[in-house]
Structure 1
Amino acid sequence: MADKKTILYVQTSDDPERQYSPLVLAQTAKAMDVDAQVYYLGQGLRTLQPGAAEKIKLGAFPSVLEMINKTLEMGIPIYVCEASKQMLEWEDVELIPGLKVVGAGTLNDLVLEADGTMWF
């Protein structure tokens, strides 16, 4: 039997129109029995401040906060780059609960371990 596949979705933008894709795709991968992981870095972190994600709601989709919470409830890890927090001078800024702040090297490890990556 083949090993289970893993896809890593990387969010680098705070553009509202780009927030849904990694979350929808990660949830879809999980429903397809594919391991999914989401990693935020750079300007993508701006969406993760309390109060920001709930303000983003496009079309018939739920808010980005609802999408993030559903992603976490499905057991899909969401990682946040510690170096990006430092770049934004956010050492003391709180983020949405449930996210895992990790070192920059974690992204390299996740990319090397994944069967595929998608960047947004």
Structure 2
Amino acid sequence: MAKPSGTFFSRRAPDIITEELVAVLSSKTAFEFKPLFDILLANLRERNAASGGEEMLRLRSYEKLQGLVSQGAVDRKVNGTVKKYKGVPARMMALRAEMKTLRADWNERAQAKAAAAN
């Protein structure tokens, strides 16, 4: 059956996992995935944004991390079986600024929508 015309998906909210990954990887420290995920999980729980179960969150975080690696925003160093991830400072600053404007636009739209509903 064909999709009805005129339907479309609205733009999704800014990605909280990527925001937190960028925030953590902006430091000068290199992380293995497990300690990185522990910090990420603590930050997401603090923001009350850790939903979907820990294993699903771990998978999504790893997927987002690999996306950042493929974009060139994160360096991955492999030493034997140990992989360490470290943010590229210039790219992290650009990503952080981009996410900040996206979050501000999203919040502005949400406030406008709430005001229109009242």
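FYI, it's all coordinate maths here, none of it is from the lab. As the structure is a computational prediction, the values presented were derived from the model and not from experiment. Cβ atoms are built from the backbone, for glycine too; each structure is taken alone.
Supply the structure label, taken from 1, 2, corresponding to helix-only ellipticity at 222 nm (-39500 (n - 2.57) for each DSSP H run of 4 or more, over all residues; to 500) with the calculated value -20500.
Details: 1: -9000; 2: -20500.
Structure of origin is 2.
For Kirkwood radius over Cα pairs in Å, which of 1, 2 scores largest? Don't jump to the answer; show the numbers that get you there.
Details: 1: 14.4; 2: 16.2.
Across 1, 2, Kirkwood radius over Cα pairs in Å peaks for 2.
State the single structure among 1, 2 that was used to calculate FRET efficiency 1/(1 + (r/R0)^6) of positions 34 and 50 (r between Cβ atoms, R0 = 35 Å, to 0.05), giving 0.70.
On the way: 1: 0.70; 2: 1.00.
Corresponding structure: 1.
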